[in-house]
Structure 1
Amino acid sequence: MNIMSRVAKPEDVGLDPARLAYIPDYFRSYVDRGKIAGFSTLVSRHGEIAHFEVAGQRDRERGLPMEKDTIFRIYSMTKPITSLALMMLYEEGHFQLNHPVSRYIPSFKKLQVWAGGTAQKYETKPCEREMTIRDLLTHTSGLTYGFMQEHPVDELYRKAGIEGANTVELTLKETVEALSEIPLLFSPGQHWSYSVATDVCGHLVEILSGRPLDEFLAARIFAPLGMNDTAFFVPKDKLDRFATNYFRNPQTKKSGIMDVGDETSTYARPPRFLSGGGGLTSTMMDYWRFCQMLLNGGELEGVRLCSPKTIEFMTLNHLPGGQTMKKMSRSAFSELAAEGAGFGLGFQVLIDPAEAQAVGSPGNFSWGGAASTYFWIDPEEDLITIFMTQLYPSSTYPFRPQLQQLVYGAITE
């Protein structure tokens, strides 16, 4: 698609061009101070792109500039894509949200809950109820992430080689089977905890569709939407556009290269583990096309992936009793702040901007990725914002609330 065909003057879509210019100026200060190598920002309204800027470098050491077609590791921004894939199969009648996961993955029938001890010697107890597919989509399943490093169950994940998107020795099916041998943090539905649940959703896509996850996503989402640069790896002919990923240790303040965007990257070849929770790479325009399809109610440029009622349903708060993530959370980490927000089927959903202490509209839905990428969609304002950089972990700097301030400050009508 020709980007220019979707570009509008900011004032034509109710945005102040001078105030939009604050966005690159503000984040360029992070580049100038050496905190990030580069970034890209995009704001669209009423289906038109009013702001699309890049600054800095995609590879600082090699002096390669950030460009509009740079390819990024989007990590957990994979989750909304996988969640949509599963809900597309829901539309076709393949499952009900209240179905036990064990109906499709029999080994999950034997899941137990942590009852005390250490990673070397522990006790378990029966689940109060079985895990359902809705528990997976809402992160109320009792699963966790090994990188949390706050609970002995996290250690059991690491011992089993279950490292989220960084899992290398196991296939998706093998990872899910290994999870059935590890106790849950809590009985399903009791709490909210960020986890590998969306990887299990990815395996359900495989089981229900009869196709590997990468093939399903490519055929049913990426090709129809024209997301030509989104995949689980970066092919050789596109590696020259792949950004280097940097890290900063919040405790030691030390920074360095996490993964170079060249043929040495683990993303330079098809992975053994297809992580529906964090394995995709993408570009700004590809992800904008995905977001615009969501904002349009499941359709883009005459191609419909799902019903608008399904998108509406996915972006409701599905936490029990209408609770917030903050009230239900047992998680050591979340990509976004938990105050004032609930969780839908694959997205955080803003409930109360005042409690969240962030400008926005109730009903905003969003998520981010571990390398500090972020998007949000505001149906009330007919607005999409996307931020891409490559800095791990995403909690290093407050890019996300800062971007919200700047974008909403540019709205004039």
Structure 2
Amino acid sequence: MKKQINLRSMAAQAIEQVVEQGQSLSNILPPLQQKVSEKDKALLQELCFGALRVLPQLDWLINKLMSRPMTGKQRTVHYLIMVGFYQLLHTRIPAHAALAETVEGAVVIKRPQLKGLINGVLRQFQRQQEELMAEFAESENRFLFPKWLLNRVQKAYPQQWQQVVDACNQRPPMWLRVNRQHNSRDSWLALLNEADLQGFTHPHYPDAVRLENPVPVTALPGFAEGWVTVQDASAQRCVTLLAPKDGERILDLCAAPGGKTTHILEAAPQASVLAVDIDEQRLSRVYDNLKRLGMKAEVKQGDGRIPAQWCGDEKFDRILLDAPCSATGVIRRHPDIKWLRRDRDIPDLAQLQSEILDAIWPHLKSGGTLVYATCSILPEENSQQIAAFLKRTADAQLSETGTPEQPGLQNLPGAEEGDGFFYAKIIKQ
């Protein structure tokens, strides 16, 4: 007998694994998507990503409409009801179909006796939707952020925190990087128009194109041939600041999945690049990216805190350090970050970043350039991190990015902008 597939129960189980077990959605989702048809892959992703984006709203509704929480073996039903609410509130799925499929999900997770309960809660929500949503709009959960992170964002951006939070809760735009070895940005845009797709350029990043609407990569002209890569605009600025040159020896540290490695080689095809990452599994994606783009780089697994193990006493002309961070600048792409991170992670990450900075600095040649970047919006990992480094490092000088008092450039996520990203360009005296 063929195993029954129900997208709503699949989504409920995935969300439960994120929230209750601290699993990352980017690890859980791909194997689940292998089990469903092509058209259902997108819906499964929408249900998981969407529900995690508005989790506090869905949780609040369950607490309002149920007298006691579902616990123990019934816990998956809690997340199944959430998926039901999400469809009714945030998708165009007809209500009768959303209800029927969600209720049927109880059978697949072997809780058929709870079908009536799920149906009852969802129908009660439909009857009271207007007043419930008005009440939610006044509740402290309305910002859809964990309290600790909301506090940090409010403290860091007293004037702008609400815009920052709103931007993090939106769906992300799809940004591309045109490979200048094949086409100029404008000539590729012409190909995009011929494919009946609309793209917009970025005023500051020369290779960046934002699509009017996201599409599968197979729809992009020349994707398989390496003419274009999916990469957020903010991530592209790293290579603009690094300004790599042909003939130089360049280190891309914490390089996986390889978007910046390949961007360096597009900008300086005759550079000699070493890409290093601590995560063996994620390095496979560096190889994939190099292969699709037809490029060569030296790729090694290694810990940024112990460079001697993977580069001996070698020195580099330029180093790009895309440091491990809280990823709070890319929440709109990875909404599970809100529920996977903890307040206590921030000082631990800041400590790790400073250890990597101190360890790698001796491997930069005199006169060389180091670009420190994070996809974080928190000052502890960014401006404060670099201020402390400049203070303790006599031969480090900030260049083009901020002032010694307020070092670095902080990009905040915006609807037509790139993700939240921080950069500091430092020259060795």
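Read-outs throughout are calculated quantities, based only on the coordinates presented, and are distinct from any laboratory measurement. Remember, predicted model here, so these are calculated numbers, not experimental data. Cβ atoms are built from the backbone, for glycine too; each structure is taken alone.
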ask   = From 1, 2, which structure was helix-only ellipticity at 222 nm (-39500 (n - 2.57) for each DSSP H run of 4 or more, over all residues; to 500) = -7000 calculated on?
value = 1
key: Highest-scoring label, criterion being FRET efficiency 1/(1 + (r/R0)^6) of positions 79 and 391 (r between Cβ atoms, R0 = 25 Å, to 0.05), among 1, 2   = 1
note = The value 16.2 for mean count of other Cβ atoms within 10 Å over residues 231-238, derived from one of 1, 2, belongs to structure 1
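When you work out relative contact order in percent (Cα under 8 Å, 6 or more apart) for each of the structures 1, 2, which one comes out largest?
Values: 1: 21; 2: 13.
Largest one: structure 1.
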remark   = The value 3.3 for distance in nm of label points 7 Å out along Cα→Cβ at positions 55 and 255, derived from one of 1, 2, belongs to structure 2
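Suppose you compute Rg and Dmax of the Cα atoms in Å for every structure in 1, 2: which one lands on 20.4, 64? Each step should come with its number before you reach the end.
Working: 1: 20.4, 64; 2: 23.4, 72.
The read-out comes from structure 1.
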